[in-house]
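In what follows, structures are represented as structure tokens.
Just so it is clear, none of the values below were taken in a lab; they were calculated from the coordinates. On a predicted model such as this, the values are computed, not experimentally measured, just so you know. Cβ atoms are built from the backbone, for glycine too; each structure is taken alone.
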Structure P
Amino acid sequence: MLLTRECDYGVRIIRALADGTKKTVETMAAEEQIPQKYAYKIVNKLVQAGYVSSTRGRAGGYLLNKPLSTFTLIDVITAVDANRYVNDCLRPGSECSFRDDPENSCKVHAALGDIQEMVVSALRAKTMDEVLQVNGLQTT
């Protein structure tokens, strides 16, 4: 599972909001060194997924919508980019002549599938609270 830069930025946006204060995209982008054009796009995905809430207007901004202990790294990653796979052949609907041959099952596909499950399981095992504690951030 190769994580995109957008996935990394999604985790950084959560980190920026972890202190419980309302922040603008501009503030988060500056604090986390994220280009603003990406920050807007990613924060909107996190709002749609329900991890972040937004308020409009002069006093508007973004806040975490859920406690950090209630969602995991895989939750943030899939909110930003739902199609993360170790190899494209694992993606549902992808074409792979080796995988689809019932007489010659692909050992590579099976091995990559096992690795995919291990990675997803490890990412699912880490709540965002745990991840940010590892980084030394005191969360609320």
Structure Q
Amino acid sequence: MAKAKNDLTLDFLSLCDYAVISRENKLSILGIFDQIFVNSLPSQHPKMFLVGILKGEPASTHMLQLLLKDPLKKDVLPNQELKVTLGANGNSNFIAELNNLPIKLTGQYTIELTADKKPLAKKEFNVFRTANTPTKEGGEKLTN
């Protein structure tokens, strides 16, 4: 199936503790995760980044919309928009920084990403409530 002109595809999408794009447009990612542990509810996650790698028509510009839904499918944040212009090679990295994310419920949260009002991707992460620091088998501390 041929790709329509200006169609955008996503090569990579992840949540992480920190991300940065260098002057050379290199994406660096630290602390990839898909689960968050909280001691009590309601809570907040202080900072996380949603990062992705896009491909499409070289030098094209697109509007990305980011929706975050809680386990009851209610919006957690107002609609976030991000303008992305692809490079001459048709690639672009993007970073969305999410600060003080309100967490009212445990369960599966869903990030919905659209491009130019068309669905592009979904990313899910889970929130767990724990009274103690979670551990792996053998007693080693488990982190996000």
Structure R
Amino acid sequence: MSDINKNKDKYYELLQYVRDSNDWEPWLVYMLTAVEVTSKQTITIINEMKLLIMKCKTLIKKEEPKIYSHELINNLFKHPYTKIDFVVNDLQVHRNTAQKYLTALSNIGILHKHKIGTENYYLNTELFNLLSNVGHY
């Protein structure tokens, strides 16, 4: 069984059954199963994120050791994308330094630069792909 959002019809069908019959058991079993499935998916995602974080740490330490910091790693995994302003705020560095960090991370393949309007966004593609496939775990 998948999560409630993917099975809304079944959810509402069972909820109506509760109203009609006052029998809660099928709906409760459905909800508990949904919680179990969601919990397992969440554990899988967390474990995959841990692997991505370790991969990222290793690559930065190897290729760009001067820019490595825990704050930088946290910034890269707070959202599936970052931008200069986020790095400036999270790392308390100058805009030029933030730009250099993001360029370096793009050069080693951790981030991919996308220009939208006048602003550059730096996509953590592996994290984005992981989060985009949440329902497939």
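A few points about this structure:
- When FRET efficiency 1/(1 + (r/R0)^6) of positions 19 and 115 (r between Cβ atoms, R0 = 35 Å, to 0.05) is calculated for each of P, Q, R, the greatest value falls to Q.
- Which of P, Q, R yields -15000 [helix-only ellipticity at 222 nm (-39500 (n - 2.57) for each DSSP H run of 4 or more, over all residues; to 500), calculated]: P
- Structure from which 1.74 was derived, Cα Rg over 2.2 N^0.38 Å, for residues 27-66 alone, options P, Q, R: Q
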